[in-house]
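Student: The data blocks that follow each hold one structure.
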Structure P
Amino acid sequence: MPHTPDDKHIPVAGHGTDDSTGTAARVGATYRVQVRPGFDLDATAGLAGYLADLGVTHLYSAPLLTGTPGSQHGYDVVDHRAVNPELGGEAARVRLVRALRAAGLGLVVDIVPNHAGVTRPAANPAWWDVLRHGRASTYAKWFDIDWDRGRLLLPVLADTPDALDDLKIADGELRYHEHRFPIADGTGDGSPRQVHDRQHYELVSWRRGDRELTYRRFFAVSGLAGLRVEDPEVFAATHAEVLRWAAAGEVDGIRVDHPDGLRDPAGYLARLRAAAPDVWLLVEKILEYGEELPDWPVDGTTGYDALAPICGLFVDGDAEADFTALDARLTGRHTSWQDLTHDTKLAAATRLLAAELTRLAALAPELAPDEARAALAELAACFPVYRGYPPHGTRHLAAARAEA
């Protein structure tokens, strides 16, 4: 997930530290820099001396692979084969590594295995190919698409009945205002609407995204399509460049963004550890109080679990009654923390993630769709932790079933 531009960050290896890797002892404190257009890799290299004077041991960088043009955070990678040219490209990355080494500093990079940026299809070669060729695309298996439900839905249109009237054909592409889409071979004759109706994708109202989307995404962000890195070929293609840096000794640590979005986090991390056995490996894992990190081959978490009690030092517990009264006055009702979290989770499951809920409900065909959706939403609302990993943590599922 994106963080603030120059956020000093001290990862904590207290959960799941694996001393056998020999990496945790080499990292003291990291300083995070939001590398981005306007503050590129050369600008970041200019901080090396300053960071060394601070006593930092490693620069922790935002994702460096090619993101959506103009991206200010880099968590929307569109091309895993190269360093983002808007950051200075490969040459600037090499200069950054040299500057850090000259200052006695190491480098920790952020990677995003769960999803890819698809807001601008033409910028993402794999997604563009899928839109053009459908299930026959070489890259169709990269994405978690439910082809059995028909054409791939793209929620980009205005919410008006005549939105498709604004379609145009230009330079062999379908255009909807600033949006560009490919045209499959042999389907380009006729009016823009006729051409659209022959494609492997269907442009629909943006409001339909949360209800009807046919591909896995990052939470409710339809512009970030889920990647199937559980497939060894997809893993290899999307990780080759970063692993090349690690093999060359140019990366000391890897921070894995949102591993809980993956089908099999444990399997993914085992494959990543095998491919980069010497790096300091951290995961962005959200842990509830008292919850232990699963037995993964990592050196720790990014420290959210440590930051929670640290930030709690700045919260005056004696003011709880006053804030509770303020909440009741503003909302017009009294509620408990338990009911608030339950109702919020339920709303997220049934509204923001309605499309995902429908897809899961289809896995229980013996139940009426509405019954399956309601049961699954209630189960999710009662789940006490962010995610379970059966058989590890089966008690969490049992607790949710009992409460639901």
Structure Q
Amino acid sequence: MSCATLVLLRRCITSKLPVKYTSATPRLAKSWYNISVKQSIIYLDHAAATPLDERVLAAMQPYFADQFYNPSAPYAPAVAVKRAYNEAKHRLAVCIGGQASELVMTAGATESINLMIGSVGGHIVSSAIEHDAILKTLDNRDATLVMPSRKGSIAARDIQAAIRPDTELVTIAIANHELGTIQPLREIAQVVRAERQRRFEAGEQMPIYLHTDASQGAGQLDINVARLGVDALTLNAGKIYGPKQVGLLWCDRTVRLKPQVYGGGQERGLRSGTENVAGTVGFATALELVQQHRNSENKRLCELRDQLQRQLTQAFPWAIVSGDQKRRLASHLHISFPGIDAERLVFILEQKGVLAATGSACAANSGTRSHVLEAIGLAPEAADGSLRLTLGRLSNEETCAVAGREIIAAVNLEKARLA
């Protein structure tokens, strides 16, 4: 569907369905989350972006004003800022079980991924359901994309079959960004270690590394690098109620990175440019908070997601829930209504104060059918009727119940129109 068509569709629906941002729309009461959203909305797209935690903003605030100094400058106030920056990197490293000297701060997960992939010259193994930040970076590279199961899982045995003697990197996200399916990363790590050992015993010089984009898993999964068995890990502050355009790449000391951005030599010469002190301090605060409340928040989100899934599947027994329902992120519910245009549903829901998505924000912006859904073999009519509903701190029992009713009403409205 073209951009012009989308605009026309939005106008058409808007003319028939008045905007309903009213006080009747429930809002999440302020709690330990320390997040305020002034609009009366129900937000079901936490996988795309999260609001900034007020404690994160408070931690960042001094570095926008009084502590504005360039951390590379020699005078005392700048040295104090550099000390705060290094301390924030240390806090981030502690959260993932690494060392501050192993971190490279970036402008988000996409840059981190580009830095990792751009640092290897050999064959790369990935999967057909990775985020576009991976897949687009692999364009014109010697890469093998492993196909997933129908539940969106990548089998370690398929990774093993794809590895060649010249494979230098395996990159698999810790959990799929659309389906929420959690990947068997530890099993994949065992495959990579076995191949590394084989090469060592055979006297082969080609290294092999395992990288994971853990952006969707932070705050919901264990992201300790030693327990995961990875050699490199990407994180994104904007997914965990931290500042946007802030990310990191952690790499084991054995990984040799190649700089993609040149200049003043910051970040060990791997990512030049004045350090984002406020963003890094905010990132550290955000990651500590989500890690601290991970277990309780997972339990809460699971209950809310399952409640919403029951509500929708009871209303529409023919709806299709995709992903591995035993191994998926607590936040994710991917549901399809075959024969219904999901883009129309998104516009109708917006007029009712419910914000949802058909897939990842990047895929939705391209106007193409989801490559993830095509890879798992979902029929086109089901793929085109899919909603990715992702819950988070702005979700509670009342908002999920109202959202469920509005989705049911929107699907029924579209069914009647088509009839």
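Student: Have a look at P, Q and say which one yields 2.9 for distance in nm of label points 7 Å out along Cα→Cβ at positions 78 and 150, as calculated.
Tutor: P
Student: So helix-only ellipticity at 222 nm (-39500 (n - 2.57) for each DSSP H run of 4 or more, over all residues; to 500), computed for just one structure, reads -9500; which one of P, Q is that? Let's see the in-between values first.
Tutor: Values: P: -9500; Q: -12500.
Clearly, the read-out refers to P.
Student: In addition: To which of P, Q does the computed value 115 (volume of the Cα convex hull per residue in Å³, for residues 110-221 alone) belong?
Tutor: Source structure: P.
Student: Can you rank P, Q by distance in nm of label points 7 Å out along Cα→Cβ at positions 70 and 254 and just name the one with the largest value?
Tutor: Q
Student: If you don't mind, another one. Of the structures labelled P, Q, one was used to calculate Cα extents along the principal axes in Å, for residues 134-285 alone, giving 45, 37, 31. Name it.
Tutor: Here the read-out was taken from Q.
Student: Same structure again: Just checking, which of P, Q has the largest value of FRET efficiency 1/(1 + (r/R0)^6) of positions 142 and 334 (r between Cβ atoms, R0 = 25 Å, to 0.05)?
Tutor: Q
Student: Can you spot which of P, Q the value 22 was calculated from, given it is percent of Cα pairs over 41 Å apart?
Tutor: The read-out comes from structure P.
Student: If you don't mind, another one. When relative contact order in percent (Cα under 8 Å, 6 or more apart) is computed for each of P, Q, which one produces 16? The partial results should precede the final answer.
Tutor: Values: P: 16; Q: 23.
Source structure for this number: P.
The numbers here are math on the coordinates, done by the rules we state, and not lab data. Keep in mind that what you see is a predicted model, and the values were worked out from it rather than measured. Cβ atoms are built from the backbone, for glycine too; each structure is taken alone.
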